[in-house]
Structures are given as structure tokens and as C-alpha cells.
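Q: Next up: some structures, all given as C-alpha cells.
Taken together, the values in this text are just the output of simple stated rules run on the coordinates, not laboratory data. Because the structure is a prediction, the values reported are computed rather than measured. Cβ atoms are built from the backbone, for glycine too; each structure is taken alone.
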Structure P
Amino acid sequence: MKLSLNDSYRYLDLLESFIELGYARVDFVLEPGDFAVRGSIVDVFDPRQSHPIRIEFDHDTIIRLNSFLPNTQLSLSSLHTVTISQASRISGYVVAEPDETVLSQFHVGDFVVHPLYGIGVYDGLTRLQLGEKELEYVQIRYKDEDKVYVPLDQLAQLHVYNGVENPSLHSLHDGGWQKSTALAKKAAKTFAQDLYLLYKLRTLTFTSPCLPDTPLQKTFEDTCPFVLTQDQKKAISDIKKDLEKPYPMDRLLCGDVGFGKTEVMLSSAFKMVDQNRQVAILVPTTILCEQHFRLFKHRFSDFPIHVVSLSRFQKKKDIQDHLSLLKQGKIDVVIGTHRLLQSDVDFSDLGLLIVDEEQRFGVQHKEKIKKMKFSVHVLSVSATPIPRTLHLSLSGVRDLSQIQTPPPNKKPVITIVQEYSKEVIQQAIAFEINRKGQVFYLFNRVETMYQKVVFLKTLFPDLRIEMAHGQMSPPVLQKVMTDFYHHRIDILVCSTIVENGMDILNMNTILIDSANKLGLSQIHQLRGRVGRSQLQGYAYLLIEKEELLTDKARRRLAALRSYAALGSGYKLAMKDLEIRGGGALLGERQHGHVSAVGYELYHQYVEQAIHQEKGVSSQKQTLNLNEYLIPITFMPDERERLACYIRLLTAKTYQELSQLQEELKDRYGPLPHDMLSIFDELSRTVSFS
């Protein structure tokens, strides 16, 4: 079926044609084979297209054609002609749920927390008649079936409860909630004071500030082989400003897998070396160490910079030689595993410590890193930071840079959840090999890994299949990884040792055996090993039978389904927190308080206490929504309506209101009179700061 701008095409005929071609009608177009209808707008996702298509009608004339992003539902680029082919679906295809700007995070039946009433159950939106006016409220159910109707202007106070599983509902009459919040606030104040003391100690510690960029810095940055995104530029700029201050930097750089964090590391390291000070880059695995070493050495090869690595891949004599040169100041950049933290490692003048994937280091290593933070600049880098690290960043005690913009032409990895079967494995591997690619087969049981290699060799006797895991001797492991890097191996059966650092453009399919037994951040990192080129990447999550999965395993896989899109690492970290619980991660003393009031509210108490310590106001201006109703005929989906109310409520500027209005026009077409009235009233009656 061919559709062109300004064509005449009967609207109902189009819908019938989609059904005949095998498309399924849904509320939101998220995956190939879907189509959706909203007033004069029809969305459809042709399996042959990288993005779904939006078609807008004026009566029976097509007045708009454009592609759009499934997770935000916002338009991408205008089109003149599209061809819609037969629908087909990929079994097990994982798609991203629309984000919170489109659909609210609240589901009916969720445990929620209201700061005045405690933990209850979200029962959805309800409309009540008060006098001559009909108003909309959030209904929450408490102990003994008591109900609270929360007006729209209190929406921002509500949180989905993250703490223990299946918490007890609070009573509205016994004062239990008030006691819990009083204790939690007291604990949060003590915790905030401890955090703020660490922050003040850092700002009172003198370190030699870097001078502004030299011409050599610009010369180096001009060698970057690709165009930086705005997020990368801002992160580099913020880090440089930190390095030019007279006290140590403590910044977290958070960016999804493949979003260009390493380029930020390169620029930061070059600036420090250009000031005649040393840089140490701490990584969790020997594989990542070797990859960073190759990259840094290559990028710095035209400059007088001496780069070495320290890992178990090296001979003892080479390590001793490097340690000697490091102490003499003859090495500028050293990249190493936890070997860098041992007592025999001395620097001549260490200026910057970069910690890549900080969450992978143990408690003792982190204590050593913490001591170093008081004397040198520290940049921590992660795609899925541990929730504790996120907590410190969001509390304002630690500085945070986020790279949320993907590189141009980067495609989300298609993630397919399937019960384990020989047929799925054969099809996935054959597809990748036929397009001249390579395959990771993730199998995290070292003792039986060889049997898995034998099994794969029976399926593919003509392919080159090897294995790699952390218990192999360094020379053997290094040879295997080098052979795989140079495409002398077709399938690499491996443990999670490849979770970080493998950046091979020809490797675009990964199969993860027993994916239900791995953590969210692990799966996300492993998924990030593929799709590094412009070819479409595929990740197959092979699981046990659905009915045998634990509740936590089901929730992990559901989170991956919800956050399969580009840039989802940050959201996955917060979802990981929800599944694992916040208390243990914040420390034993906080555990009970997090369980009692939920992570979000406890975090809010800590944030308020830190603002008090800093003398900063934490008041936030909000709009009064009590008088306004979004017509159900315009937006029948309750979660979508709630998300829209929240956007209206949290708008801080006139521009944000205007942006929301344009987004709704994009997704729905011309707005009805009632919606235009809401925007007009809010724009007129509210004073924006």
C-alpha cells in the first residue's frame, strides 16, 4: 500500500486495509505490526521500517506523514511517500513502554506513598461532583478500606512505593504513619549531615588547579573521529571547569552503553597530562583494561604522552618496570585493574583518577578510592550506576553529568525474550553468520562451559568456536580475545567477563543463556556489547519456562521490556533499586527507615536536610490544577491522562507549557476547545519564575 502527502484516501478504508495486511490495533504503536487510531491521526509500524509512521487526515485527505519515536511518541522527520507492507511480528520482541511523559508510572493496584497518610493502594482516577463542578481526583485505598481522594495539585507528592515487597497498609486513625515519618526524618537529617561533612571536607582540601585549555588541547580534541553530541560537549565543559577549581573534583559521568563516555574520559585525561600531572584509569576487568590501553595509546600516539597498562595479562618484570617509571614521573597515563590500588603503586604527581564502572569494585577497593578522593580529582564513569551512587548524585553532594543523546544513526538493540530451545539458538546464530558477523554466547557457568562449546559445535561444525572466562591463564585468555577481535573466531562462548570493554564492530548478536539469573545492569551491559556499528544489533535473552521464574526474575525481565530503548541505563538503575530495595544500599542504619516510608520519600527527606545544611530553599512552585479537567473523550487512557496532569502540574516556565501543547498536537492533531482553554487559563493566571 502506497501513501503520499495530499492523497485522497478514505479514512475507514485505510483502517480496513491495515487489518487485512495483518496489523493489530493497539492503544500505542510500540512494535512492528501495530497500528493505533486517535481522532484524525493513524499510527502504524511497518516491519521493514526503522521507525513507525504517523498519518494525519483532514477528512479524507492526508495532510501529514512523518516518522516518530515509539517511547516518546513524538515526530522525527517529515515524509512525502511511504509504502506499507504485510505485517509480521518477531516472536518475543522486546519493546520500550512509552516513557513517563506519555504514560504515568502509576498502575492500578500499585503500592503508593502519600507523605500525609502513608502507604496505600492506588485505585486510579475518579471524578466527583462538588456543587456545580465536577473535579478529578486520585483515589488511594488504606487499611480497613478507608479511602483518600487526592486533588490534582498534590500529584507531585505521590510516589510509587519502593521498599520491601508487599508492605502493610497504613491506618488513617492510629498515628503509626506519623511516628514512622518522624523517625525517618531524624535519621535522614543525621545521614545528610554525614554526607555534607564529606562534601565540605572535599571543598576545603586544596589541590593545584588546572590552567585553561592550551592550543595543544584543541589540537587533540580536533582528532576526535566523530562529531560530539551536545551532551558530550557539556560533560567535557563541566569536567574542565571542575579541574580548574582549587579543590578535588568528585563527579559521576552517567551515559548509556555506546553513548560516547570514553571520549569524555580521553579529553579529561589529556587536559590533566597537558598540565604535567599524571592520570590513573581504574577498570574492573583485564579485558576492559586492554581495550582502553589500545584506544588511549592510539589516540595519544601523535602527542608526547606515555601510556601503559597494569593487569594480570602482563609479566611481573614489565609490571615492576612500569611501577618504577610511574614513581619517577616518566609515565603519564596508567590504565589498570584493582592492581592499581595495591600498596606498591606510587605516583610522582597524580592529578586525576578515572574510575570506570565503579559499581564493579568491592568494599575494600572502594575504601581505598574514597581515601584518594581527598587529594586528587575523581571522575566516576558508569552506564548503570549503583543506586547508592545515584542517591549521592541526586542529593547534590556529588556532581552529575549525563549523556542522554545517542550518537547519530545508532539503533536500539532488538531484544528478544525466549524460552531456551535449540531452534532459537540455531536461527539466531545462522542469521548473524550469514551476514558475515560474529556471536557472543553468554554462559555464566565455568564448570560446564566446555560442554556448551561441544553442543554448539554439533550445531555448527564448520564454525570456529572458542570459550573465554576469568579462570583461564592470562596468556590463553589474551590469545582468545585477540583472535576474536581479529575475527579468527565466529562464536565466543564466554562468562560475564565480557560485560565491560568488548567493543567489536562486527559483533552484533548476543545470546544470554539463563538470562533470568542475571541482574538488570549486567544484562543491560551485556546487551550493550552488540549494535556498536550501524548494523542492527540483536540480544536474545534465553530463559527457563515462564512458570518457573521467580517473582524478581519476572520483574527484571519486565523492566528490560520497558527500558529497551536507547538511553535506558539510568532508568534501569532506578528500577534495579526498586527490585533490590533501597535500604541495604544506603547502609544498615537506613534500611528500616527506607522500608517504613519508601525510598522516594526517604530520599526526599535526605534532600531537604541537605538543602537545610547548605542554606538553600527546597520550595518548588507548582500550578493549581484543581479547577481543570482533561476531557475523557480527548484522552480516554487513564495513565496517559495522569501523565498529562503531572506535566501540567510540574511545568516551571511558559515554554514548558507551550512544548506540551505542541506535543499533544503532534500526537492527537488539533486540540479540542476544552484543552485549549486549559492551556489559555494556566498561561494567563500563573506567574512563572
Structure Q
Amino acid sequence: MTRIFARLTGRGAVRWPLVMPLVAVLVISLLIQSNVLAVHDTGIFQLDGDASTSLNTAGTPTALDDWDKVCYEQGVKPVAQGGDGLTAAQATTRCSISTPTSGATAVSWTAEPNPNSSIFTGGGSKDPIDINQWSWKDGAGGLPDKDNLEHGFSVRYSETSSATCPGGTNPTCELIYFGSDRFDNSGDAQQGFWFLQNKIGLSNNKIGGGQGFACTGVCTSGFHQNGDVLVISDFSNGGGVSTITVYTWDTSCTAAGKPAPYCGDTNLHLQETSNAANCATAATNDAFCGLVNPRNGVTVPWPYTDKSGNATYLQGEFLEAGINLSLLPGLANECFSSFLAETRSSTSTTAVLKDFVLGTFGSCQAGMSTQVSNAGPVVPGTAVHDTATVAGNQPTKTPSGTVTFFLCGPDTGACSTGGTNIGTGTLSGSGGTATANSPDVDTGAGLTPGQYCFRAEWPGDTNYTTPLSEYGGATGTNECFSVAKVPSSTVTTPVDGSGTPTSAIQLGDSIYDKAVVTGSTAGGIPTGNVNFFICGPIATGTCTTGGTAVTGNPKTLDAGNAGPPPYASATSGAVTPASVGRYCFRAEYGGDNHYTGSNDSGTGDSECFTVSTTSATSTAQDWLPNDTATIHSGSGATADQTSLSGSLAFTLHAGSDCTGAVLRAAETFTFTGASSPVIRNTTNTATKVTATGETKVSWEVVFTSSDPLVTGSSKCETTTLTITN
């Protein structure tokens, strides 16, 4: 017989004391099992009875990795990712190697602080009982040395299915290797190894005389999930007899054999068992196997001291095993967040648990990406939403629950924190991937223009317990969108004081400009201010630039009208042109949070008006008095022929007797040897007689002779006027 292997799924109920006889009964069926199973001869990990890559103590097939590489990788892994956060030099010193594993998908290597660290206590600390009822204590002592663990370790690989590493019906071959070392070898190594989907830690709550355990993230009530794997091993007679049994947590099992034969105990589903599971003697292509170090003095790569003070392993102090999850029903895609190595009083499922080493293992969390539906720029009122995609690393377990969405903005940068809670979306999908849409934003009147960013937050679920938050990184990639301002239009109309449109006024009258700013349904009623300008007089054109600011600027838009389309208006201060001519207004709207600015420049004569004036005819008569004087020599009607020399003076007086006020100074004419008679006329062009002035005037005319033989003469003549206008 080349291999002994039993699959008990779906067969008779089995308790551990019955496993050995049952295995014997099943030998015949084992012989006809397919021989394409493999765990210790994959060439990936050494199950060779030591922890050093450079050694092969048991002579099993060689492979790339061993536990010293797991130790190193755990050391340099950041604390935030469940690692130890050591420098490369520190990890090398601890693990005696400076090389990580060859592509492991999960590692766990945990050292107990001292032999009395973290031991089980209380009767509830048994495998069929859920984790929230387990109890532990620290530094209490009294633990059998053979049951005292110093280190616990595990590693997982996901390899392409092949003849030496079959995936069964799965495309990948999922391998987990695990082990521990203990303080003393004075007894059989009866140990268990839990692979837990929830992230389990220690708590200080009081349970059964000790302290309890805790679960991080979204966890099931008792911390176990269906599908958690328990491997119980028994290496007796120095490791010569090797029995390994594989269980999964199954809450449908209410007791051994109930309600199905595969129920090995309460909550435990018996998957596989074999009493010929020693990797050193098992046939090639085994589904699972394990072994202990077969001799004394095996080198330990990390710091280690046993009860006897040895820094090397005595026979049986080191145990390692491996299992191919792909060959167990429904476990190929299972992810395990925690690893717990335990010692026990026997291999029975009801055995009292002794010591344990607890460590983090795989990252059983989903990843989340987000995508905004429209990066914009969009006009206000254009609906925008965010889509969150949550992808798990377990294809058979699709993320569920609700995603909460937040919106930041405008212009606040990426939405890493804060923002406005805009609601939730429910995840839906299959194959390990689900999506959820946020409620729409920017609906109705829309958002204020600017840059906005989403953030999506998912609290996790029972399969993926780590909460996720996605905001697109520092730049908000895929998460941000911009809202543009809506164009506006402005039209002006000159109006009179009552608001009635007019295109002409009389000089001296006042006129106003009314600006109507029109928007769109997306932007709502425009708000903000308008500044008015006037140009003129101008013969042609409009007030496209410049002009004189109208007194009272700026004017605030009124409450407006919702339309459609929505609009609002403002009226300028009064303008009173100083001269006739053609004038044009210009209105400039400055915009608001939703609208761009606009003006009516160049919209035509609708913004222009003319200023004109009227005429009237009136009369006012006046009289321009002038006088004519004739001087002749001699007396009587007949003058002699004596020549005349001298001066002739005309003085205009108010009143009728040439004694009144002088209205016009004397105008004097001189002559010498002039023939008689001499005639002279006044040249008055300025002094007038009006209806409101003097109505009686008199001319004083005086001839002064310069010839001693001729005497002078004078005269006063009066004019009385009646002027009617």
C-alpha cells in the first residue's frame, strides 16, 4: 500500500476514539483513490523535519522555502499589516536568513514571550465551543512542559493547478503549511491548528476564571465562521505514528452524528483523516501530511531554548504539516485572518486545550474602488453619482451590506475625511465582487459651481471584517467632478421714472436703464449685482466699452421670477443728460455662484435713446433813436453862401427837455469850410428804447462855430413813444 487516506465526508458519524478503527475499515477504499494529490512534494515548501531552508533532516523531497524564510518575511512585514515591523538586518539576525518566501500569499510566525505566556484555562476552552467562551491566562504556570508551545507558524501559497499541485475543480492549488515548536519532548505531540476567517485577538474581559478572546471588525456573534478549519494531529512513538484529522466549523452539526453522519462533534464537520500522514513515509502526491524532527540536535534558525537548556531541537520538539485546501469541499477560496496553534490533552475533539500561540495570517479583506459617473464639468442640475466596487479575495463570498457615501466641496480637495453624508447604497453582485451606487447629487437647482469629491465607506461584513474607505487618494482620482457655472444673458431697456420703456426724452428730463438677467432651469433665479454705464452723445454704435458709471452703482438684482426661464432684474440710478444727442446704456452683470457674468454690450439700439429739445417764438419791440441835423448859415428860409466851420454834437437825454440823464454820450462831427448847409446823421446802434424803458427821449443838438463871423446854434427835440408787445 503506497498511501493511506480517508475521506469521511458524508459517511458515518465519527468521534475521535472511533477514527482509528474506521480508518482500518477504509483501507480498501483508500487504495483506489486518485494519486494526483500532493502537499509535501510540490517543490514549494519543505516538510523535512527542520525549520531551515539549507537543511533536509528527514530526507523528504526538496523545495524552495522553509520556516526561516517565513520568520524573515513576518519580521520585515509592517505592523499595520500584521507583521513585526523589523528592519531587514533585525529580521536576518532573528531568523538566520535574509530571504523572504517564494511568493507566499500569507505568513504567520509568532514567538511566545516566555513559557508561561497565554495558556488556556477553564472548562469552556474546547474546540467544539465557540471562541467567545474560551478563557486564557498569563504567567500562571502549572502547564505540562510537553504542552508548552514556544513558537507557532504558518504559510499559504496559491499555485497554478498542476499534476504535483492539483487544484481539483479549482484553477489554483491552495496550500497551507503550519507548525510549532515546544518546550519539552517528554510526551507525544498532540496538537491542533485553527485557521480562522475572523481576525481574533486577546481581550481582558472576564471569562471562566480567566480572560476572554476578542474579534476585530465585523464578526459573527461567537467569532467562528462556518468554514473555519481545524487540523488535529497526533505524532506518537517519536513521530513514527502520524495521525491527522481535518475538521471545518459547521453550525449545522448539533452533536456527533447529528444531523448528518459527517458531524464529528458539535459544530465540527469531519472532512478528512489519516493515520499514515507522516511526510517522511507517506506516498508522493499526498493530500496532507506532517512530521516531527526525527532526531536530536536539529538546528533552530531563531532564538530557542528548551527545558533542558538546548538551543537545538530534541526529537519531537518541532512539528510541521501541510494541507491542500483545494481538495477539501468549499475551502479552496477560503481566506483566513488568524492562525492559532494549540496543544491538547488528547486528539479527541472534546480534549481540554492546554497552551496556544495566536498570530495574524492572511488578509481576509476586500478592496474597494470608486468611480464618479461624470467627471464634468457639468452644469448645475446634472445628476452625478458615485459607484463603489467592493472586490473580495474569496470568489465564493461576495461582499454585502451598505456603503455610505460622503460629498466634499466645493473646492476642498480630496474627500479623505468629513464631508456631507449623502446616503447609502446597497451592495449587489456575485463571484466575490459587488457594487453600490450613491444617491444622485447636483439635482434640482444644482450645486454651487466648483470641484466636488466623493468618499465611500464600507464597514465590512462577516466575510471581510476590515472596514474600507475610498476617496481616490490625494488627488481624488476617479472620485471628483466639477460643476461649471451656467451662462447668463443680460438685456437692457431704457425706461422712464415709472418703468415704462422709452427711447427718447427731452433735454432736462431723467431716464433709467433696466437690466434683465436671464438664466436657465439648471441654475435657478440669477442673483448678484449689476453695474450700469452710459455713453454719449454718440452718432452711431453702442456703449461696448468705457462710458460713465451711473450714480448708484452697483444695483442688486430683485427677487426675480422662476420662469421658465428664470430671470431677475435691476434698474439703474437716474441719468439726466446735459445736452441733446444720442446716448446708449451698458449693463454689466457680475455673475453669482451658479452663473457666469454677462453684459448687453453690442446688443443694438434697444439699449440706446435720444435727447431732444423744443423751440418757442416771442416778440419784444424796441426803437433805436437817431437824429439828423441841418446847419445852414444865415437866418430864415434862405441861407447865405457863407461856408461853415466848427463842430456839431448830438446828446441823447432821458425825458423831454434835454436835461434828463444822458442815455447816449455826445456824438460829435467836425468840419471846416463846409458849404452851407451841413447835414449830419447820428450812428446810434446800441441805445434802444423798449416798452419797459424810457418812453420819452430828447436830443440835445449843439453847433459850435469855429468861425468868428458865424455864430453857433442849438436845439432840443423830443420824442414820445408807445410800444406794445
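Q: Using distance in nm of label points 7 Å out along Cα→Cβ at positions 275 and 507 as the calculated read-out, with 3.6 as its value, let me know the right label among P, Q.
A: Traced to structure P.
Q: Match the computed value 190, 51, 51 of Cα extents along the principal axes in Å to one of the structures P, Q, and report its label.
A: Q
Q: Once relative contact order in percent (Cα under 8 Å, 6 or more apart) is calculated for all of P, Q, which comes out largest?
A: Answer by largest value of relative contact order in percent (Cα under 8 Å, 6 or more apart): P.
Q: Suppose you compute helix-only ellipticity at 222 nm (-39500 (n - 2.57) for each DSSP H run of 4 or more, over all residues; to 500) for every structure in P, Q: which one lands on -11500?
A: Source structure: P.
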